[in-house]
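What follows is a set of structures for review.
Values in this text are rule-based calculations from the coordinates and carry no lab data. Since the model is a prediction, treat every value here as computed from it, not as a measurement.
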Structure 1
């Protein structure tokens, strides 16, 4: 199975680093995962042979060119991807029989149900940084890879995984309602904007969050 390739902890760390940071050299990966460059090359060779990573050549002045490694499209199967084909088949039938509006209604209903359930344990009165940390932990419990960065009065929530990329590519509404879910959990007085999305070719989904001045 494909997932057997990353049962090895070093290969898993390499795959996660490439997922989060994109193009990386052997030396950069070596520093990131704490393995010698020779060891990294051996693991990359295994991943490359199995279609998980690929490389491009980076030319920089005189001397030997460098190589930058990145994950292939096949690597997405290593990360959360919940019954995508089944979902697409079901949603396609619904759209064909009842129209696109019915599909959007389902996404809205799903968002409302999740919000109703999650809000019961969400620290709605905590400061924004704590609410974002709680949200990130909730997403991690669902198998997502998430990071939060603080930049002055703003926060950036970066989501490096897309649970249903194939569904989101066909039905962009799912991204819209995910954003509405996050806003609903974080509460009033919060501005949250989606700046980039994985399905549009970005290495991660990025949300910029800040408090609205009263």
Structure 2
């Protein structure tokens, strides 16, 4: 009888262990639970410490990974370098047929696909200020681990007291450590063709290279 009881107890422990899921939180904590539902924004679970546990929920952005009872590990998209470190600071050079500019950029990935950016700089020779802001769309998925991906964007800006639209197309390279670089070909559509009596081309094309670093955000 004692052997049978021991066997049943061991079987119970085995079954309990199999039914456990583990949630790893970004503050270096982990909880052992039974996950009952998972959506694009939250994970719902029950605690295993007591019977009739209520259903709790935690936002996906607070989770670093989930280990399910069947051994599958869900990294929750945290292997994507553009999700791990969404904030970027870059310096760059724009070179066209007639002129060139030094630039500084602050950007933030709202999602691994879409980032918002602000650019400020000046040209090589006349020290005229340059400003632009807008968005770039990067061709990758939430779970992508690719470092090199293509992008296209649309920005509005001003230089020489003249407004313009800028359409960049290029490649972005980002590592998990945070190094960031991009190379693009840009079409600038000037909204004015006359500035203080000087003729301004309606459209110009220039190349741009950026190098910088990405950072985590709370």
(request) For Rg and Dmax of the Cα atoms in Å, for residues 132-187 alone, the calculated result is 13.3, 42, so let me know which of 1, 2 that is. (result) 2
(request) For structures 1, 2, calculate Kirkwood radius over Cα pairs in Å and state which one comes out highest. (result) 2
(request) Assign the value -15000, calculated as helix-only ellipticity at 222 nm (-39500 (n - 2.57) for each DSSP H run of 4 or more, over all residues; to 500), to the correct structure from 1, 2. (result) 1
